[in-house]
1. Assuming 1.4 is distance in nm of label points 7 Å out along Cα→Cβ at positions 8 and 24 as calculated from a single structure, say which of I, II it is.
2. Quick check: -14500 is what I get for helix-only ellipticity at 222 nm (-39500 (n - 2.57) for each DSSP H run of 4 or more, over all residues; to 500), calculated from one of I, II. Which structure matches?
3. On FRET efficiency 1/(1 + (r/R0)^6) of positions 48 and 96 (r between Cβ atoms, R0 = 30 Å, to 0.05), which of the structures labelled I, II is highest?
4. Where does the value 48 come from, among I, II, when percent of Cα pairs over 23 Å apart is the thing being computed?
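Readers should treat all values here as calculations from the given coordinates under stated rules, not as data from a laboratory. None of these values were measured; they are calculated from a predicted model. Cβ atoms are built from the backbone, for glycine too; each structure is taken alone.
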Structure I
Amino acid sequence: MTDRADKFDWSGGHPALDLVNTLDERPSDSPIERLVTYRDLVRFARRAGLITASMSARLLRLDGRSCARVVERARELRERVHDVLAAAHSRRPPRRRDLDAISAAVQAAHAAQVLVASPARGLARHVWSPASGPDIPLHACSLAIERLILEEEPERVRKCGASDCDVYYLDTSKSRLRQWCSMTSCGNREKQRRWRAATR
């Protein structure tokens with residue numbers, strides 16, 4: 001995406017990890033919620049490349065209780081994914097209830113897609129069912145989560161090494177030695193902290 005000048009943290013390197021990181025400053029006493037409204041969820045899905053600009057424009061016109069419930073479910077799913085990642089980081093097996101919740105979300109997302117003819121791209125392609133309505137950004141996030149869990153190498157999914165950061169990211173470096181979500185923020189801050197501790 002070209003427009004990253006927004007309130008979301010894009011250091012995850014994968015849409016599913018960027019979704020997890022929408023709860024900012026998670027280890028603090030006052031974490032910052034970035035998915036406050038349905039519009040936030042739609043904008044996140046668009047900027048993460050999970051839905052098209054035209055779909056985003058259509059969804060941004062929606063309003064009501066059903067939209068509020070969708071963003072609540074998206075936050076709940078995000079926390080399920082975070083707990084699975086935290087378990088993996090601590091070398092613990094994920095909780096069955098977290099995997100079941102993710103599985104249900106992924107199944108619902110697949111059920112919300114239909115095949116349409118597409119001569120230019122094979123025989124057919126998936127599109128969102130018109131009945132999906134406001135659930136589309138949640139479904140799009142669910143499919144991104146499925147791709148993360150099934151397709152990415154687990155050892156490449158890392159947690160920032162800073163003691164006060166809970167950002168997860170995909171380590172795509174050739175050396176596989178990336179330690180920080182961002183060298184300019186957490187990396188420099190943690191190095192300065194360690195240097196001060198060593199010189200005391």
Structure II
Amino acid sequence: MIARDGFPFILGCAALSTLSFVFGFFWMGCVFLFLTGFIAFFFRDPQRTFQGAESQVASPADGKVVAIREEGDRPVVCIFLSIFNVHINRAPVGGTISRIQYTPGKFLVAFDERASKQNEQNSITIKHGSNELRFVQIAGLIARRIVCWKHEGEALHAGDRIGLIRFGSRVDVFFPTGSKLSVNIGDHVKAGQTVIGELP
């Protein structure tokens with residue numbers, strides 16, 4: 001599958017490629033053809049079902065764990081997505097979206113720790129029983145568009161599609177106090193499949 005947000009880019013590049021070939025601009029046509037394939041690859045949307053227990057937290061993004069820290073007594077897991085990762089973001093737990101907050105900002109390289117505070121971002125808080133878990137979609141140097149398909153008050157299942165960030169990005173997950181983490185720095189994770197922690 002391909003995410004619907006990718007079709008305008010795919011069709012646009014495909015049209016430019018076709019026109020280039022028709023008017024004899026062979027190499028330009030090849031460039032646009034390559035871009036068409038790459039953009040289709042970037043917006044791929046594999047079917048996934050989370051198999052973990054209700055108390056387990058699924059990774060909301062494909063990528064690499066680049067930082068683990070604490071804010072107060074809350075553990076935070078930071079995941080960097082390269083342009084080669086699947087960019088569909090998924091719900092880390094089931095529950096109800098209690099808050100969505102968009103914050104404009106800079107476009108620092110997403111693996112820079114300053115990106116968590118300074119970059120454009122979209123924070124999504126999910127109420128899961130007596131716990132609240134928050135994860136943040138963070139734009140990067142290349143990613144200039146955060147997409148969220150959900151709204152406050154919507155019910156979710158773990159692994160449901162939430163949105164995406166275009167062309168390289170970062171997702172930070174803020175666990176409730178007392179949670180246990182299941183990942184380490186350097187681990188590679190998959191959205192809706194890899195268990196990254198467990199709620200208290």
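1. I
2. Going through each structure in turn, the value belongs to I.
3. The maximum falls on structure II.
4. On the way: I: 48; II: 44.
Corresponding structure: I.
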